[in-house]
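Each structure below is given as C-alpha cells.
Each value in this text was obtained by applying a stated rule to the coordinates, not by laboratory testing. Remember, predicted model here, so these are calculated numbers, not experimental data. Cβ atoms are built from the backbone, for glycine too; each structure is taken alone.
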Structure I
Amino acid sequence: MTFTPRTPRVVAARRLQRRRDRDKAGRFLAEGPQAVRSALAAGVVLDLFGTPEALARHGDLALQAPTVSPVTDEALAGLAETVQPQGLVAVCEQVDVPLAGALAKNPRLVAVAVEIRDPGNAGTILRTADAAGAGAVIFAGDAVDPYNGKCVRSSAGSLFNVDVVRAPSLSLKELNAFQVLATTGYGDTDLDELLDDGSLAAPTVWLFGSEAHGLDSSYLRAADKRVRVPIYGGAESLNLAAAAAVCLYASARAQRSSSAGDPHESGV
C-alpha cells in the first residue's frame, strides 16, 4: 500500500510542521537521507516516510527504520519543506534534555543561543558547536524551536550529536561552574587576548545573541567577560554564524592544546 496525502498517518505527520503540534506530540520531522541517517543512528526514528523510488535507493535506511510508510510523490511533497525534496521524511522523537542533565556530564564547552530567531543561523550554530566538540547547545529565552524544519536541515545531523537544551528562563547563575563569555561587537575584551593569556582553556560557556539586536544588557552584565572578535580588514562586522564559529573554535583549540600538555588529560 502506498499512502496518499489524505491517509491519516500522513495527515498526522504533516501537523508536525507546526511548532504547537510538535511540542504537544513531542515529535518532529527530519527530512532527507542525511538527517534520517543521523536520526536512525540516534535511535529516535518512529516512522520513515518515503516514495517507493527513494526507499529502494536508500534501502539501508529503510531496513533500520522501525516502521516504513511508502507514500506517493504528492504525499511526500506535503511532508517536505524543501523545493526539491529527496524522497525521505522521518517522524522522530524530540531529543532535548534538561539543563541539569546536560551539565551533569561536565561539558567543557557550551554554546548558548539567546533569543536567536533565525532557524538557519540556529542550525548552523548547532552544527558548528558539534564540530568544535561542544557538549551542549542551549536555546535560551524566546529562541527559535530547534525542531523547526530549517533548523533541523541546517544542523546537518548535529542535532542528534550534542545535548540540546531548551531553557526559556535561563539564569546565568545555573552556569557558575563555567566562565561565561558574552559576544558583542562592543566588548571590552578582545578574543585574541583570551587566546594569548590561556583563559580559553577553562570550561567555557559562549553566549550568542539575536541577529538583529545582539545580547540583552542583562546577559552582558551577568557574563564574566564581554568579548569582541577582532576585525583586521575593512568589514564592519561578522554575521552571527561566522562569529560563533570563530569563538567556538578558539575555545576548542585552546582546550585541546591544554589537554595535550597535561599528562593526566592525555593519558601519559
Structure II
Amino acid sequence: MGNTGGQEVLLTVENLTKEFLTTHGIIEAIKDVNLRIYKSELACVIGPSGCGKSTILSMIGGISKPTSGKILLEGKRLTGPSPDIGIVFQKYAAFPWMTVEQNVEYGPRMRGLSKSERRAITEKYVGLVNLKGYEHLYPKELSGGMSKRVDIARAYANNPRILLMDEPFGALDDLTKKKMQEELLKIWSLENKTIFFVTHDLEEAAFLADRVIIMGRNPNTIIKDVPVEFGRPRQAELRTKPEFVAFKKYLSEVMGNDTGENG
C-alpha cells in the first residue's frame, strides 16, 4: 500500500472541533480537523504532546463527543461507541480475573456467538499473537509484551471494521516495542483490517504506516498528510537504511524543532 489513490474511504472526519471549558476559559483541544481513512490501510498520527492526537481517537471511538463537526463510517454518522470500532490503549486492558483464553473469548461471547464459533475465533487470534501454550495463564503471569498481545487479540476477536490504537506499545521497552511493531504488521497483512494508530514515536510511525498524518499546535489541527513509500513487507533492517533515517528527519522537521519528540 502507501498510495491511497482509488481506494475506498472507510472513515471520514469533517471539520471536527473539540473545546473544553476550564477555569481559565475555553481551550481548543482540536480545531477544524478533516481526515479520510481508507479501507485496509494503516495510518499513523503524530504530533507534539497536547496537539490533540488522542482527542481525535477518543471521538472516533465514541468515548467523547465533538463540539462541532462530524464523523462518518462508510457514510453513516457516528454519535457514540460502535461495535464496528475497536480500541487498543497503552494501558493494559485484559481482565485480571480471566485467563488469556477467556479474555480473547469475551467479546464473541458477549455478541452471542456459539461455543464452537467462540473456540474457533479464540484459537485463531491466540495463535496469530503467538500466545499458543499460554491460554490458561492470567494477565499477572504474563510479561508486558505478552499482555499487549492479549489486548490486540481481544480487539481483533471482536471483528471491528476499524481498529484504533492509542500508543499501544508506549509502555514497553525498546526491544519489545520493535518486536511488537513487526508482529502487528504481520497480523495486519493477514487480516486486512484498517488501523488508525496514534503515536509520538516518529520511527514507529515511519515503520508501520501507509500514511503519516502530522498534527501541529496553535491551532491543534492536521498540518500535513505524508505518504510512506517504503515497500511491504517491512523488515527490521529497514530502520537502518539511509532513506528511512532521512524520512524520520523529514517528519521531525515538519513537526518543528521545539516538540522534543524526535522518535
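If distance in nm of label points 7 Å out along Cα→Cβ at positions 56 and 240 is calculated from each of I, II, which structure is the one that comes out at 4.3?
Of the structures listed, the value fits I.
Which of I, II yields 19.7 for Kirkwood radius over Cα pairs in Å, as computed?
Clearly, the read-out refers to I.
Here's another thing I want to ask about it. Looking just at distance in nm of label points 7 Å out along Cα→Cβ at positions 112 and 176, which of the labels I, II belongs to the structure with the highest value?
II
Tell me which of I, II gives 17 when you compute relative contact order in percent (Cα under 8 Å, 6 or more apart).
I
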